[in-house]
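Here, each number is a calculation from the coordinates, and none is a lab measurement. As the structure is a computational prediction, the values presented were derived from the model and not from experiment. Cβ atoms are built from the backbone, for glycine too; each structure is taken alone.
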Structure P
Amino acid sequence: MFVRMAFVVFLVMVLAWSVLTRVSEATGTPQPYRVQAGDTLWSIAAEHYNGDPRQGVWTIKRENALAGSSLTPGQVLLLP
């Protein structure tokens with residue numbers, strides 16, 4: 001009986017979590033951004049995304065398939 005009740009509670013929690021969560025990243029067409037001298041991933045993320053810039057840095061790196069943090073002036077990044 002306890003196992004069955006625990007299983008039902010678990011299913012209800014998973015269902016509630018799946019309904020209440022939503023994608024936190026912006027949707028739509030990524031916008032191009034030309035890197036300026038002195039720009040860093042952190043400064044770009046802080047300027048273009050709300051909240052913690054770390055999430056913006058991860059998003060930019062993932063969207064542009066960047067292995068490191070180095071940027072070159074004139075480089076074009078896609079900002080989702």
Structure Q
Amino acid sequence: MFPTERGPVQCASLDDEDIHHVGYKPDPWNFAGWEHTKEGRFDGRWDDPAGNWRAVYVGECAVACYLEVLAQPLAFF
């Protein structure tokens with residue numbers, strides 16, 4: 001766990017769990033390329049609004065990943 005100005009961030013690792021992801025060819029597990037941004041920022045719900053970092057979304061089932069791709073970000077700023 002490490003602190004941020006918006007609260008702590010924590011990561012977890014689970015063995016023997018299947019996860020799903022929607023990504024770009026040819027390497028769908030890599031971060032999305034910066035060419036997929038709008039004005040230098042990604043528009044996913046959990047992406048950094050300042051455009052400093054990128055996220056790789058994963059889900060327990062494929063439907064969760066597809067729904068996340070369709071979800072619109074909330075306006076916090």
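In terms of FRET efficiency 1/(1 + (r/R0)^6) of positions 6 and 38 (r between Cβ atoms, R0 = 35 Å, to 0.05), which of structures P, Q is highest? Once FRET efficiency 1/(1 + (r/R0)^6) of positions 6 and 38 (r between Cβ atoms, R0 = 35 Å, to 0.05) is tallied for P, Q, the winner is Q.
A value of -15000 for helix-only ellipticity at 222 nm (-39500 (n - 2.57) for each DSSP H run of 4 or more, over all residues; to 500), calculated from one of P, Q, originates in structure P.
Tell me which structure, out of P, Q, gives 1.2 once distance in nm of label points 7 Å out along Cα→Cβ at positions 30 and 62 is calculated. Comparing all candidates, it corresponds to P.
When relative contact order in percent (Cα under 8 Å, 6 or more apart) is calculated for each of structures P, Q, structure P gives the greatest result. State the single structure among P, Q that was used to calculate log10 I(q)/I(0) by the Debye sum over Cα atoms at q = 0.17 Å⁻¹, giving -0.69. Structure P accounts for this read-out.
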